[in-house]
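Structures follow.
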Structure 1
Amino acid sequence: MLRVHQSALKHGCSIEDISHAYDLALYDAMIDEDNDPPKRLIIGPDGAGNLLELIGGDIADDVLLIWHAKKCQAAYFKLLPMGGEV
């Protein structure tokens, strides 16, 4: 189950766009396992196809809380399949 914290909306992403990016994620990996909860970076397209970066953590069994969402930084493109090339 996906939960979106209010702080994830401050960069203009909607809950629908965040959900879409999560559902169609191109990249999903732990980036800080020592954090509580461990941080995950997820990169996926919003409803218009623009890449978003999502940061969140698993707060319970089958519950992911997203607390950061914004347009994907170019530095993360190298993590994508084909290095972000089209």
Structure 2
Amino acid sequence: MKTVAKRFFFKGRVQGVGFRFHTQSIAASFPVQGFVQNLPDGRVEMHAEGEGEVLAALLQAIQDRFTGYIQSYEVQDVTTLQLTGFEIRR
């Protein structure tokens, strides 16, 4: 399967609720690389690289964990950065 990269922007009550920590923890159970970080406008950005189906499953797991916190999200196809691991960026 082909590795793809996607950038997710989550909007809602996603800062100050452990979103980055739990997203990193969830990502650890998937074969993905990337990062998650808070944005100054109150959103959280996640860059994830892996197989398309795996990224869809990762997104679903995050949505399941943060039901009631995520108001909306946007997804963009982006170029892979050849990252290793999945980290919280500050």
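Comparing relative contact order in percent (Cα under 8 Å, 6 or more apart) across 1, 2, which structure shows the greatest value? Mind dumping the intermediate values first?
Details: 1: 30; 2: 47.
Top value of relative contact order in percent (Cα under 8 Å, 6 or more apart), among 1, 2, belongs to structure 2.
Between structures 1, 2, where is mean count of other Cβ atoms within 10 Å over residues 29-36 highest? Write down the numbers at each step before the final one.
Working: 1: 10.4; 2: 18.9.
Structure 2 gives the largest value of mean count of other Cβ atoms within 10 Å over residues 29-36 among 1, 2.
Given a value of -3000 for helix-only ellipticity at 222 nm (-39500 (n - 2.57) for each DSSP H run of 4 or more, over all residues; to 500), calculated from one of 1, 2, which structure does it belong to? Walk me through the numbers before you get to the answer.
Working: 1: -3000; 2: -8000.
The structure behind it is 1.
Can you rank 1, 2 by distance in nm of label points 7 Å out along Cα→Cβ at positions 5 and 53 and just name the one with the largest value? List each step's numbers first, then the result.
On the way: 1: 1.7; 2: 2.4.
Checked 1, 2; max of distance in nm of label points 7 Å out along Cα→Cβ at positions 5 and 53 sits with 2.
FYI, it's all coordinate maths here, none of it is from the lab. As the structure is a prediction and not an experimental result, all values here were calculated from the model. Cβ atoms are built from the backbone, for glycine too; each structure is taken alone.
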